[in-house]
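So, here come the structures, one by one.
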Structure P
Amino acid sequence: MMQAAFVDAGPGLAAIAERLRRPTDIPWTIHRNPDVEPDALPGLIGPAAIAVIDHTALPTRIATACTALRHVVFLGTGARSYMNPEELAAHGITVHIIKGYGDTAVAEHSIALMWAAARGIARMDRDMRGGTWLRQEGMQLTGKTIGLLGYGGIAAEVARIAGGSGMRVLAWNRTPKSAEGVTFVDLDTLLGESDVLSVHLLLNDETRGFLDASRLAKLRPHALLVNTARGAIIDEDALVAALQAGKLAHAALDVFDVEPVPPGHRLTGLPNVTLAAHSGFATPEATDNLLRRALDIAKALAES
């Protein structure tokens, strides 16, 4: 029977995976150390044909040393940050990603960042902890326009919540789409009319650096930028310059070019930035969905 190895579960994910397992699922080996060096992967994967990976890099040279490996189930959608799916495919290893498991969780996080940025909550919190009482005027979002850059499952949930909050919802997508309550527009219109721009593009060669200096310049100076997608979609140099020059009012970011964000990073020193630690997906409901989907994918692969 085909076997699977969860190579970097950690105690928390291991406990959830064990709780969710059903008698009909294929055998799993769960390694409870979340900090795994790539060179250790051949030993951890062993005879398993399926590797389940949360956050460990899988270089192609390492994958090809795993002689039984035929499938990688990546826990999320950002597999390209950890491996090269095309190179692996050329060696007979298929990468499977898991979409949609945390759409509501990430959408709620996007909305939370939007509201925090609009009302300056993070800055007031910092000031008050430092002994300063400084009331700030914020942006009232009812009646304002939110622009969704990319329109998939997460953006659809953001549209539902924002529309229910009395916001006008615009969207631009790389392929034509339609949705009730959402007006799809061209990219320049989206950038020019958004009071809040929320980023929901997948990261690939075409979207890396997509929000460059020229596109950021099309945003209104009072606009808020929210990113819960991938840090590399935004040109970080251009973003910092726009924030420092007052050409963009605020950025609320859950994702970054380098994670974890190193101490003293330039974004941490800007007052008009709200930061979160790539936590949009992190709810118990989303984690259960994620691991159950991984178990289902592994079972389907074994039965195919």
Structure Q
Amino acid sequence: MKILFVDCDDSLAGAWARVYRPAADGPIDVNMRPFAREAVPEIVAGYGVCLNDHSYFPEAILKRCRDLKHMVFLGTGAASYVDVPAAERLGIGVSTIKGYGDVAVAEHSVALMMAAAREVATMDREVRAGTWVPRQGVQLRGKVLGLVGLGGIGREVARIAGGIGMEVIAWNRTPRPEAGVAMVSLDEVLARADVLSVHLTLGEETRSLLDAKRLGRTKKGVILVNTARGAIIDEAALLEHLKSGHIRHAALDVFHDEPLKPNHPLAKLANVTLTAHAGFSTPDSLETLLRRAIDLAKAAAKG
């Protein structure tokens, strides 16, 4: 079966060139041309396997991808972009890649946490505009970090946060006694956390997990960090709590619909720090990700 990397872009091209070995890997076509969402079936026509970084495959699109037999999603959160149950019904396999960027995403999470606590992005915008206001931030040492999810990324965040003197508590859907972190109920994490950081994969059990009711249980003035998937948090409820000041600051790397549009309500709030789904994006993690993706695609192409 022919293999296509459907949506390579400039941010991935360098790492791809470093890890793809044409002689050993065989032919893999790479598309770097932007395309409309509805044009996906035309792009993948004739290919049995595709590598997918950020293209959307809802059921209606999948039904039109008649040659596609397998997709390798570049990451863990395929459900953000692919209707996985529909793919299964249509006989299209979906592979994901775990553990390739745990350190990178964890470091980005902590960077967002610190930026939100000290209002770095807000002051950066103000200074550039000629306004000099030394804003009063939040000191993190001694504060409670609540982790929602304690997989590889969550454990690395816990390690770093412990190193700067934070008290770390966590909730996970399955017990993680080996992590060395105090495991408590989700309600306790929400009630006690000064900083709440989300590290879950997206699925039917976690979609809108942090809804209006649960966000309302958080401590007033909480800082919320999300480098997992946007759809884990109810966006309307998040906006409401940000506008009221119940959530002091949200630092977000992921969104319900990506890329985030400049007129989106989140982009208009001063108490929000935004990054472009870049938590995983370091040379180390990208090379690991793409190398694993190539190996999975080759195996799928061989049946």
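Values in this text are rule-based calculations from the coordinates and carry no lab data. Every value quoted in this text rests on a predicted model; they were computed, and no experiment measured them. Cβ atoms are built from the backbone, for glycine too; each structure is taken alone.
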Re mean projected area of the Cα convex hull in nm², for residues 24-119 alone: value 8.1 computed from one entry in P, Q; matching entry is structure P
Can you rank P, Q by FRET efficiency 1/(1 + (r/R0)^6) of positions 80 and 264 (r between Cβ atoms, R0 = 30 Å, to 0.05) and just name the one with the largest value? Q
